[in-house]
Structure I
Amino acid sequence: MKVKKIPMRRCVGCMESKPKKELIRIVCNKEGDLSLDITGKAAGRGVYLCKNTDCLEKAKKRKAIERSLDREISQEKLNAVFEELKNHAE
């Protein structure tokens, strides 16, 4: 029997590779809108974060999301996404 491949992604907060289903995706579309992508299939460039608040704080402190998306993101947009992420975090 074949072993099914598990897609791995790297968290921008703790820099650990984990299965894709354990992470939350943040996506930035062509217009520059930042949003949470629970399904993992939204169009646009995405970054992944663990579902714990420690990784959220590390990513915020190091500006890892802006760097990974290669865009300037306003603090209002980042704060809105972080608040939404805190609702999904453990």
Structure II
Amino acid sequence: MANHKSALKRIRSSEKKRIRNKYYFKTTRNAVRNLRGTTEAKEAAEMLPKVSSMLDKLANRNIIHKKKASNLKSKLTKYVNNLAA
């Protein structure tokens, strides 16, 4: 167990951050899954900017690596473009 007040506070704050990060990550994963499940080109084109923005925010918060976010955005863009074609 922690011996200092600051260590106790660090435990509390890191737990809050962990739960918040888990929520953001899960929400984004669900959005990616919904986009991949879409078969209509128009609907997918509307969802793509929102999902890309969510991925960028995760990367900026260091919840996921910036290159992982970039790879996901690239794959989703290819998927949406193939739907339109």
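Ranked by mean count of other Cβ atoms within 10 Å over residues 8-15, structures I, II are led by I, which has the greatest value. When Cα Rg over 2.2 N^0.38 Å is computed for each of I, II, which one produces 1.08? The correct label is I.
Which structure, out of I, II, was helix-only ellipticity at 222 nm (-39500 (n - 2.57) for each DSSP H run of 4 or more, over all residues; to 500) derived from, given a value of -30000? Derived from II, not from the others.
Bear in mind that the values in this text are calculations on the coordinates, not laboratory data. Keep in mind the model is a prediction, meaning the values are calculated, not measured. Cβ atoms are built from the backbone, for glycine too; each structure is taken alone.
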